[in-house]
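Down below are the structures I want you to see.
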Structure I
Amino acid sequence: MFKAYKAEQAGFRLVDIGFAAGLDGSMARAYEHKQPWLGVYWAPTSLLGKYKMVKLDAGVPVDEAEWKRCTMVANCPDPKVTAWPTGRLFMLVAKPFADKSSPDVLKYLKTRSFKTADVQQVMVWMTDNQATGEDGAKHFLKAKPEVWTKWVTTAAAEKIKASL
């Protein structure tokens, strides 16, 4: 992408941070010092929940063929500009589990959906509080009833709220 956008000719320099912690540190340091930072990052993460970054528009649509032909190939000599493809997340269940589950469980699994911002808010809370996954789930249930109550029956929602 750096080569395709001719970033070096525009005055940018490519810095290979080397690992995720280095990338996180570079973003956090720049943000906290109010310095510019341009990079590629994934979501959801607690870091993007904590630091309000702006997603830049690539100016072109995703070109899957170009992505496979060159963008993902190290040292490709002639990369073309393309948007970054959006990853998709799927939930799968084993057939034996589905066969043994009640229709209510399967309906819940089909109905459940998260927005990236909601997941990131929980991740920030978990990071700030050194919380476990269970703690994060309870926090989500307390903080976002407008989200999760749509996934369950009214009776189930009341039981869950009472248990919190």
Structure II
Amino acid sequence: MRERHAKVAAELDALMAPYWRATREHETEWRKIEHYCQEQRIVLRQLEDLNAREHRMYELNNDKDQVMTVCKVAMANPAMWTRDHFFPDDYAHATWKRLAPFFDLPGRVTGDRATVRVELRPFNDHQLTRDLHALCARVNAQAPHLPDGRQLVVSVGVSTARNSVLHSRC
């Protein structure tokens, strides 16, 4: 009986070995699933926290920036064309920052049927005033005409001690 019991126990152990192996694999896989579920619960909690702290998002409207860029380019192109055609040679690579004082000069515009006269106030800086005279000379040498057909004449006014303006044609 003992022999038979040992033989049956050996057969039973042989039959139970796959069962115990499958049970161990099942427990291992179950622990993996539990671990993944725990990680997923953490992520879901974090998402809920983010949603609770979420700020309202607004879509940016870049239309205004694009219009401003087009306007800047539209204003820079005539300035650069003027630089290339009328300014002295040492202004060939001048940037807007260097040219801006010339375009900001106060002055007086008068006209008749044939001409438009632009009288500019001179700079306090002698070098800039010399460059302004050279600019006026180059403009007048080319004798540009406005779209309405009138000729453009540019001059620099000369300040006296009494602040009266005398005409000094370039």
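Any read-out appearing in this document is the output of simple, stated calculations on the displayed coordinates, not a laboratory observation. All figures in this text were calculated on a predicted structure; none of them were measured in a lab. Cβ atoms are built from the backbone, for glycine too; each structure is taken alone.
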(message) If you rank structures I, II by distance in nm of label points 7 Å out along Cα→Cβ at positions 103 and 135, which sits at the top with the largest value?
(response) I
(request) Work out which structure the value 5.4 belongs to, where distance in nm of label points 7 Å out along Cα→Cβ at positions 39 and 71 was derived from one of I, II. (result) II
(request) Match the computed value 1.8 of distance in nm of label points 7 Å out along Cα→Cβ at positions 15 and 127 to one of the structures I, II, and report its label. (result) I
(request) Rank structures I, II by FRET efficiency 1/(1 + (r/R0)^6) of positions 23 and 151 (r between Cβ atoms, R0 = 30 Å, to 0.05) and report only the one at the top, that is, the highest. (result) I
(request) Have a look at I, II and say which one yields 0.9 for distance in nm of label points 7 Å out along Cα→Cβ at positions 31 and 47, as calculated. (result) I
(message) Quick check for you: by relative contact order in percent (Cα under 8 Å, 6 or more apart), which of I, II is greatest?
(response) I
(request) State the single structure among I, II that was used to calculate Cα extents along the principal axes in Å, giving 140, 36, 36. (result) II
(request) Using semi-axes √(5λ) of the Cα gyration tensor in Å, for residues 95-142 alone as the calculated read-out, with 21, 12, 11 as its value, let me know the right label among I, II. (result) II
(message) As an exercise: helix-only ellipticity at 222 nm (-39500 (n - 2.57) for each DSSP H run of 4 or more, over all residues; to 500), calculated from one structure in I, II, equals -12500. Which structure is it?
(response) I
